[in-house]
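Next up, some structures in structure tokens.
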Structure P
Amino acid sequence: MNAVREVAALRHVTLSEHGEASLEELSFSIAEGEIVGLLPLDGQGVETLFSLLQHNRVLDRGWMYVDEKEVCSYLGVRQATNKVSIIEARSHLVPALDVADNLFSLKPNSPYVIPKKLLQSQIHSLFAPYGITLTGGEHPASLSPLERCAVELVKAKTSGSTLVILRELSTFLPPNDLAFLKEMIRKMAWEGLSFLYYGNHHRELFSICDKTLVMRSGTIPLSLSKEEYSDRTMDVVSRDFLRSLTALAASDDKTEAQVIGTLDGPLFSLPLFSGRCLVLLDLEQGTIPRFAEALSQGGTEEYHITLASGQWEFIPSDPIGKVVFPSMSYLDNLAIRAGDKVKGFYRIHRYQENLAAEFRPRVGDVVDAKDLSGLSQEELYDLIYWRVDLDNPKVLCVTQPFAGLAMYQRIRLIRHLSRLLDKGIAIVILALSLSDSLRVASRLVLLDGGVVKRQFIPSEFEEAAAYGLVTR
């Protein structure tokens, strides 16, 4: 029997960033044709790991091997870069070139001119085995997210990539497209390509990965084989996570809730209830991005929120950098709308002092920060949701709230959302994947082609598994 070839291996790797350890005694390996999951319990070391896999650096301790050759260690660097590709929300195709040129013209020793007939034949042979129909003349801007991912996967394979990093696919691909892409990934793995699949929910990883690495504090304390995959295993791994969730009040539709407005699209109108959370899941990407874009502009004739009274607020996906202002103080960011409610808020210093005193027990001395440059991701998310608490809108609409958050960061967000629901605020979650949205949901609505396909109440949430979705 032939020995399994390791395409990437890290042995006792320790690496610091800005004087602090980012990776500590990190050890794992990825074999040829293997799909390995990476599940972070916190965010430490993830970005450093991805950067290291692509660009070699001198390590504080340990060794890294690619294709069973040492590429860097604590002694030095043997080569600058590795043939590692990454598939993520951001495109890595050259916008000015069509698909064919992205695949062929950027390859070393590629001919200057490829006959059109030969080119079409090559494009067909590359994509047809995976059920993708492309001519090669398409430009990246015209590709759907699924098509763009398929092109980048084929490009990784044809360019000789050793490893492909898959980054949070469920945050930008709807369930139907994600299921299709997973089949393509499985076929490529069978053909010998290796993958590191990074996701923030264990069920997404368990559905495709040969093994899953649990990452915490910059190291891998646990590696789970397929035989060990179960929710019970994850209950043990994430005991703090589960304990924090069971302490939250479960959604209860038996108590009366007031209808305060509607969420309106071209082909549906959904009632919104005070203190209730509606999760809107798009099975085929299209409606959610259009809805989010419309709400970011205050709503349009086709996509809007209708209220009898009061205001609604919108938080986009990946909100840091979009709804906070780094050069402003923490307090000014927190109270950015206070001037509309309290006359003289910015002129009368006492108002600001009282607000700082109110929030200091909740957020700590960070409330006195003169700008946001030193705040962590968790503190910035806290700021965004405490601002909603202060504004007290009738409805909060948020897009993909759990995208990019590790398990412990999701705990904080679930607590924020639960607190807002307790205040009577209606919450709408616009989702391409459920992640932990059902932890706070009172209703799940599935959209297909912009039309309501089905609605679920909490007792029916487990049935969502039939759609290949992540459930509680």
Structure Q
Amino acid sequence: MARTYVLDTNVLIADPEAPGRFQEHDVVIPLTVVEELDKLKTRPDETGASARRAIRTLEGLRGQGNLSEGVALPGGGRIWVEVSLASRLDLPEALSSDSDDNRILATTANLAKELAGEREVVLVSKDASLRIKAEALKLLAEERGGYLEVDTSSSMNWEPLRARIKQFGMRNSNCLAIAPTATIANITGLSQCIEPTYQNLFVKSNLSGEFTVVNESLVTDLKAAGLWDEVMIADLKYFDGNLARIDRAPAELRRLYATAFEVEPRWLVECAARRQKWIDQSQSLNIYMGGASGKRLELLDLLAQGERDVASLADAAGLGVTSASAHLQILRQANLVTTRRDGTRVLYRLAGREVAELYARLREVAQSRLPDVDAARRAYLGNEGGEPVTREELQRLTKKGKLTVLDVRPREEYAAGHIPSAVSIALDELGGRLAELPVDGQIVAYCRGAYCVLAHDAVRLLAARGRTAQRLTDGMLEWRLADLPVAVP
């Protein structure tokens, strides 16, 4: 029997191209899912990027027809956005109508009633609790739905393999898995079995929150040596759990508790090569590089827009305040950022213009020397949607009064400095404030820099609403570095 798959938001976040992977079956996107994607798209992390890609996938399908009525999929099925079924909440009283999950559940349940006897209706979600509720309501629920169609009509002949193993045996690496991994080690209070200790004292963040991880064996040995005191705790915190930098620690303990960053990475790879052959073919291995951090680059990118406090930076970068503070302290120790006090607030800013120049140059070198960077940039930013406007063209057109310059960064970044005459409408407000922009005039949108997706999304939104819009080739970072005029409210 043909199926109709109802997709949860987390499925589209995990795979923005998911709607096209269900072969001949129909796909339904509840309106609630579209609303959730709209809320997530402004996030500056991978979830936000996936939400934007999912929206672009739906936008591409919308160009082939009306999504409320149904659009044909390449495999032969149809896809549509279901608007009305969630409002008919035929669910137990215990399931609140205020819950997005329950509205998705209601859409599935009502659709199953309408199509009873014609098609199987299957809810596809990566949320285990939602699948459990669906099962309790006698609805079909799967984690991966139609991604993988398996032909079970025949099977392979395993007898020759069994005979060969009986004769020659097999390596341990074919049937063993190494444990504990880092996550299991944290749960069991052990260290991961094949890697050196990450740090002797650090804060770990995951979906459950943030918690402190301490090397209990080190604590035991320091207590035995009479060295576990407030001073030692303070030193470990200051040196990020690195015992080698604490002079009062005995040399034998410093050697014994060397962290991953003190071991030459080449030896980790050498060991892994032998493990993969003899112990576990599917091992995973972390390579530790001191100072490397994508989040620190993101914080520098944010500070290039203007000074901010740690709470604001943490929110913009999708970090916990503790993690953001730790990254900022490392950047401060490297003399890349500095601070000043504003009453009780501590404001961070770049240590100087040369730091912004270093960050911009680093991006240029990466894009020119690493082919994967440009491909990743195009995948992240999406279709250009027309030729961008250069800084020179923008200045010329602005002088002639022939366009509106639109700053789609958050308002606090606009307040820290913007292109003269620019109008401030943050991306997450743009859909509701279109009336403030001219209907017939040309609009040029800009954001933080050449790798900022906000201007790309703004141009796509404006074009979809019938406006003439282009984006600036780069953004505020490059504008400042070109020594062009900057306005402050």
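Throughout, read-outs are computed from the coordinates displayed, never taken from laboratory work. Keep in mind the model is a prediction, meaning the values are calculated, not measured. Cβ atoms are built from the backbone, for glycine too; each structure is taken alone.
Looking at structures P, Q, which one was helix-only ellipticity at 222 nm (-39500 (n - 2.57) for each DSSP H run of 4 or more, over all residues; to 500) calculated from, given that it came out as -9000? Traced to structure P.
Each of the structures P, Q was assessed by mean projected area of the Cα convex hull in nm²; the largest value belongs to Q. Taking relative contact order in percent (Cα under 8 Å, 6 or more apart) as the measure, the highest value among P, Q is held by P. Among the shown structures P, Q, from which was the value 5.7 of distance in nm of label points 7 Å out along Cα→Cβ at positions 122 and 386 calculated? Comparing all candidates, it corresponds to P.
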